Structure 1
Amino acid sequence: MTERKAPRRTTGRKLNRRDFLKLGGAGLAGAALLGTAGCGGGGSGSGDLIFAMGTDTSGTLQNLIDKFNKQSKGFKVQFREMPTDTGQYFDKIRTQFQAGGGDIDVIGADVIWPAQFAANGWIADVSDKFPESERQKFLDAPVQSLIYEDKIYGVPWFTDAGLLYYRQDLLEKAGYSEPPKTWTELQEMAEKVKQDQGIKNGFVFQGDQYEGGVCNGLEYIWTNGGDVLDPNDPNAIVIDSPEAADGLAIEHSMLQEGVAPQSVSTYTETETDPAFLNGDAVFARNWPYMYALAGTEDYPDVKPEQIGIAPLPVAEGQGESASALGGWNMLINAASDRQEEAWQFVQFMTSEESQRIRTLEATLLPTRTSLYSDQEIRETVPVVALGEVALKNARPRPVSPYYSDMSLEMQEQFNASLKGEISPEEAVGTLQESLTEIVQAGS
């Protein structure tokens, strides 16, 4: 077995504008919107409600907390920063829970955490407070990420999904009027445009051995009709299938056929951005944040008007596109003795008004469906309109209380398959055994 890499970290480094614009994708892959570790004041003896999340360089997070505190009666909210790396953040929160809950009342949580927290009884069931009539006002995938054993354990806050970026200007010059619908079409278009226009790479994406690599691998599996868990039984592993193996084979073929560079197996978002925005790639799979970087001081070569955005392609004969869901939810600590106050704060932060502010001022993608028809948002944050179909078709990664352990296994096998060190069939076979062992050990 290959050695597992430590998570990539930015601890101790202040986020600049470029890093901040990455908040959605980088967070999903390991470092979203989170600043350096530490405490923002408060504590169990302060009398204040404690909210855990990370530093937001746009200032919108603290501004909203200040706005809430001005109108709040009887209590105030204090913001507590958590570690930059989401793995460290997860471990710190889990340690507090295991020690009895700690003094944090409300948690800004990665979409992959709720099932594990809920299974251990660490977060509050809000099914009565957040009924179906209210859930329908939010995008479905973020809502699904919060459901465990038919109960819901939080409220969606902001979202993220994998998108297909393409050089619209180059495709038009090559005679293409629309983006590829299938992975085969993408490969054909990429090769033609590379040759016609002298572009270095056809396609770039995130293939490194980390959480972002899991998201990419899952998208190939999903768009080929495969899955990891049985939709009707979350404890049943079904990844050892021809569909899943064929999906990973398509991913490997991108390198094998020279459509993507061999170095894609070590790419994260940090390498994807310059590869596409410096004009060296025809296509890129990335998160919505990248669109806002086009034409900036860091990336002046490719302008926003040269870029198109589409849902991810599918395998031949498959129907629907699927993107890995990212983003963050609002959870309430089950051990908090201030459940009603915590719920008031969650309602405020996830309200249409608050989400609208953060979308416009921080380029965050909302979870409330009504905001996708907001004209100012569509004009100010173009990726909302350009990527709307993909965002609405996003799928949660396997919703399981054992996801953190499952992810480590998928990181390793997906990366080895991509590099050609093992066959796709061997990768899914190994994962069938290891993931089943993880579930059985936890049951």
Structure 2
Amino acid sequence: MTVNGKQGLAIGSILAALVLVVLDSAIANIALPTIAQSLHTTAAHSVWVITAYQVALVMALLPCAALGESLGLRRVYVTGVAIFTLASLCCTFSPSLPVLAAARFIQGLGGAAIMALGLALMRLVVPPDQLGAAIGWNALTAGLSSAFGPTIGAMLLSRLSWPWLFAINIPLGVVVLAATRALPREAGTGRALDFLSAVLNAATFTSLVLGAELLPARPVWGCVLLVAAALAMTALIRREHPKPAPLIPLDLLRAGSFRLSVIASICCFAGMAVGMIALPFYMEHSLGMTPFRTGVYMTPWPLTVAVAAPVAGRLADRLSTAWMCAAGGAVLMAGLGIAALWPLKGNPAPLLLTNVVCGMGFGLFQVPNNRNMLLAAPRERTGAAGGMQGTARQTGLTLGSVSMTLLFSAAPLAVAPRIGLAIASVLALSAGLVSALRSGVRVQVLPRD
């Protein structure tokens, strides 16, 4: 992919902001035990450091996309980076868990703008015939950040206190803010954001995430929240249905190619989440591996995604994305299925290979699927497409996490991980089959203005 100086700086700002968000999430996860001890709280309560961020992220993705279309993608994106950076400063000096959770919630709002609009801005920066390659670099950046985030966090915690984990975001955020000057300044539509629709959207996804987390331990409250999520979603769809540019992009979902890409994305991310949860439990509880060794065995998955993604990006600009996604889903299914069925007999070495296969399949699927979602949308709805891509990702991850939580509640720990891997394999196969259906749906790749 050939780029000039300003174009390279714009792409660099998008990738650096992605590092900011992904690295922060990976580091925050590993820091929970230390934070709980330092702030004199329980392990269960410390999880709110993660939950508050996730709730804010999922509830704000679509509103941030709508604001981006209304006010201009760059303006909302830069605001998101600024909010994330300032919230990191608040996290650094948080004196208690409630303050830290509130700061993490604000961080999630900033992260939502970054996640919703990053790929949308990438579409404006590069020509359509190079978009696949650009998305490949995006996936490479996310994969490397995910792979090395826990290691970086562990190294920092071995020498510094936990507030430094958030403090490192501040200089990086300042650098990203300076680089965003190279992003294209396109005027927004000026379309007002429907406040009631935004509230219904927040109620839907907040109830969904909290209900899913409460379902195993408090099934009554979990079911109440899930019913509330369904009612809020129904009201939101009825309110937004007549609009030409709805908050939930119903106009885009009416197009077969976009709709199938969203469904496939949810299936694939759900399968990935189930696999990434089941494998560590399988290694530690069934095979007796130490947490450190488990981490080493898990690292090939994100690393292979990072390696495969740029290659998949270049291929996606030349080959059928439907069949590429179908092949990626099949490869991911094979990796997860082999991990579930292979008789290891006390030798975990084959799991290194299965994780490489899983990473290859996921990388082969993710890049062309994201490319198709962006190019299946008209240029003026690029923000909505990016927001829906992030929402599909978070929905899949939530469904995968809930599936494993329910499975752990219903099956003995000795067998639950392998059952989970089999379920993940079926979800990956479903993603591939849904993608194959797109082969008969024509996608119009819109030229640059």
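Quick note: the coordinates plus some simple rules give every number you see, no bench work behind them. Predicted model only: the values in this text are computed from it and were never measured. Cβ atoms are built from the backbone, for glycine too; each structure is taken alone.
General remarks:
- Structure (1, 2) behind the derived value -27000 of helix-only ellipticity at 222 nm (-39500 (n - 2.57) for each DSSP H run of 4 or more, over all residues; to 500): 2
- Read-out semi-axes √(5λ) of the Cα gyration tensor in Å, computed value 35, 26, 19, structure in 1, 2: 1
- At a computed 0.25 (FRET efficiency 1/(1 + (r/R0)^6) of positions 199 and 335 (r between Cβ atoms, R0 = 35 Å, to 0.05)), which of 1, 2: 2
- Among 1, 2, which structure scores highest (criterion: distance in nm of label points 7 Å out along Cα→Cβ at positions 47 and 191): 1
- Distance in nm of label points 7 Å out along Cα→Cβ at positions 95 and 399 from the coordinates reads 4.5; which among 1, 2: 2
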